[in-house]
Structure P
Amino acid sequence: MSATHPAVEIRDLHVTIDRSTILEDVSLEVPSGLVVGLLGPNGCGKSTLLRATYGALRPRHGVVRTAGLDVATTRPRDLARRCAVLSQDHATDLQLRVIDVVLLGRIPHPRRRDGGSDIAFAEHCLGRVNATAMAERDFATLSGGERQRVLLARALCQEPEVLLLDEPTNHLDVAHQLDLLELVRALGISTLVALHDLTLAAAYCDRIVLLKKGRLVAQGTPEEVLTNARVEQVYGVACDVLTHPLTSRPLITVAPRRTAGPEAPPTIHSTSSDVN
């Protein structure tokens, strides 16, 4: 794929599921080599858009090109050689060693006569996500953060030009969220990632795509998209968009919904008797 073409190009995407419109007239691009954050409230169509991007569902109309391939006319195996996915609904109880889970990423590629070459590449991918020491562990015994790193290594084992991530920081603590997004940025792979945390998206994404009720609201740099008025419009919350003192990226603070004053601290009653 030429660097002059977008890694992902979507034009006039319209998706209907069970007679309900999920996405309507959505057009966006993921420029080559950039990390693009896909944001919006629950139910706005983020996961649906990602599924259309890798061919898991067919849109009612519109054009989707991923890694230069027309998703509608490309065989899934051929698309999987160019595009890797880390979805929300992956199995967590695989009875496999970590190295075997990573090797699943080689399935779209022709088999080599020497299987050792695939194993060496899988080990290399584990190294890229700082998970080499996990190779012989059982996948089902890993923590949430460890599993996400291993699944990212499996995605890398596909040798993708485009990486699609559906809320990869869900169920991770703050440290593991930062670790995972640092890894994604360091890979240098064109990435479209659905996220919930606006400040994390602003910190780690080059561009932001913002959806509401299946429609595109805005796309551009974090500074262009994540304004006070737009966050309030899309999420229905009062907020202040500040400048992070370390990164100079947008820092989004949300006001509590409660209107009453601060609650009085609870009264602590002693149940022990005084002994003099």
Structure Q
Amino acid sequence: MSDTDCRITIVVNDKAGHGLRAEHGLSIWIESGDLKILFDTGKGETILENANRLKLPLAETDFVVLSHGHYDHTGGLACINRIVSRAAFLLHPDAVSPKYNIPKSGMVREIGMPKEAKAALANVDQRKIVWVTAHAHPAPGVGVCTDIPRKTVFEDTGGSFYLDPDGNRSDPMIDDLALWIDTPEGLVILVGCSHAGIINIVNHIRSITRKDRVRAIVGGLHLVNADSDRLEKTTASLAKISPEVIIPCHCTGKKAAEVLRAGLGERLLPCYAGLSYSL
């Protein structure tokens, strides 16, 4: 693989290809030149099973990047922690904070990083943990950003998220983290759930890098609860950004994927565990 090649493999997703296990969660394997990055870990042991079937060398992971502190993106950490022992970890400090979902029904559900994953993170050599606020550049041509400004009027966190079980403190999801790889043909952007809003994320990365061209967007867009107005404006904004490919995973939602496909055409690819896409 040359220095400019980039290969992205979906390891964990709500839908899976033949012979792989589906799981409500997300994990993406990225190879860029000689660099190997694991972006999120899913919620449990599925990451191990699928990675083995896909013959991914998890032991060679250089960076584990956690997009935010929800269980379906961090739970698999407890299963792989010893395997990725050489890796550095990048995440926002709030990713380990308690997190709750309290919908209109009032049923309180804890959705933060599981205690087993927190314990695994605590056992990591603390010199290998990079607590990211604002943005960081772990390797040449690779960046991550958090604390993403919320500038669009039509995007929100996508759910009833709180920092306490009584629902007194809304969770602004400032730990929402995105990763980008700067290639000669444009930015390759990876997102976990896009709680900051995918358009906010893309525009913020463009501002940081001072590069407008976006080659690919891969990950969860969290449009599963989006109304028609948000879907229409998101589709129009993505069409204006005009990436070469969009792979909407996990929490994007079936209806949203259909709307995006209608507006963006064949550049929208279906996401499933086992999908490997080379740039």
Structure R
Amino acid sequence: MKKVLVLLSTYNGEKFVEQQYKSLVNQENVDVHILVRDDGSKDNTINLLKELGAQDIIEGANVGARDSFFELIEAAPEEYDYYAFCDQDDFWHKDKLFCACEQLNKSLPEKPALYYCGQVITDAELNPVYVHKMDKTRTKYANCIFIQMAGCTAVFNKEMLMQLKKGRPENIFGHDSWTYRLCAALDGDIYVDEEAHIDYRQHGNNVVGLSNSLKSKISRAKVYIYKHNCSNYARELLRLYPNEISEKNKAFFQAVSDANNSASARKKLLHDYDINFNNRMLNLIFKLKVHLKKM
């Protein structure tokens, strides 16, 4: 039975964290351990976690979700087979971690490996709204532009943890986007599970949310163009891992890094057939993003 360390970041989560914590404890066919970092909660979150039996709790200052997860990465012991990011307000299906382990077991332990899956989008009471399945046909480089992986579904091996521990990036938005891009840059194994193995709760206070409405799709298109800052991620990868990234991947990330200021870099990206979303609209949004110099 594989040992999995769940990295749970909490902040004023007393309303939903009990359901989430119980769903972690009830994972089947895996040996689950939970490391909590509380991001300076002002409510009863910490006391509630202790009542539920949580023993490993880091009571930290309020640094925000991204840095809270980076602190969890840095604090994570290197004695587990796999590691999983976890948000406080979702609900994991009983097979979530086992399905991840089954895929990650295919990788050699000395190679970085990452797994992610779909989500059942729910309302605040966990009533299903729609199922967000993953697209396995997108290329690796396409996913490095627009990340489809939700961090709350990510599970990775010890080698991936060791690579994450090498340095904390600057001027980026998310720990999850960083984790995917790093695994891709290192030519790690990436396993995409189309099916949903968590309930992703929408309650109005999520740091990042999903919806299937037309208004939401238009809003996400704008986010893809104007908010997804790919160039900062690329620069940080090249800065922190100058010797670990292959020449082919270096060329891709260098083009992403330079695209806003270099016509030749933009041309390279626009003619790179390894960047393929297998989705006409996303391919169009990507090209528009490049032309607008919003990489």
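General observations
- Among P, Q, R, structure where P(r) over Cα pairs in 10 Å bins from 0, in percent as derived comes to 6, 26, 31, 21, 9, 4, 2, 1, 0: P
- For -11500 (helix-only ellipticity at 222 nm (-39500 (n - 2.57) for each DSSP H run of 4 or more, over all residues; to 500), calculated) the corresponding structure among P, Q, R: R
The numbers here are math on the coordinates, done by the rules we state, and not lab data. This structure is a prediction, so every number in the text was calculated from the model and none was measured.
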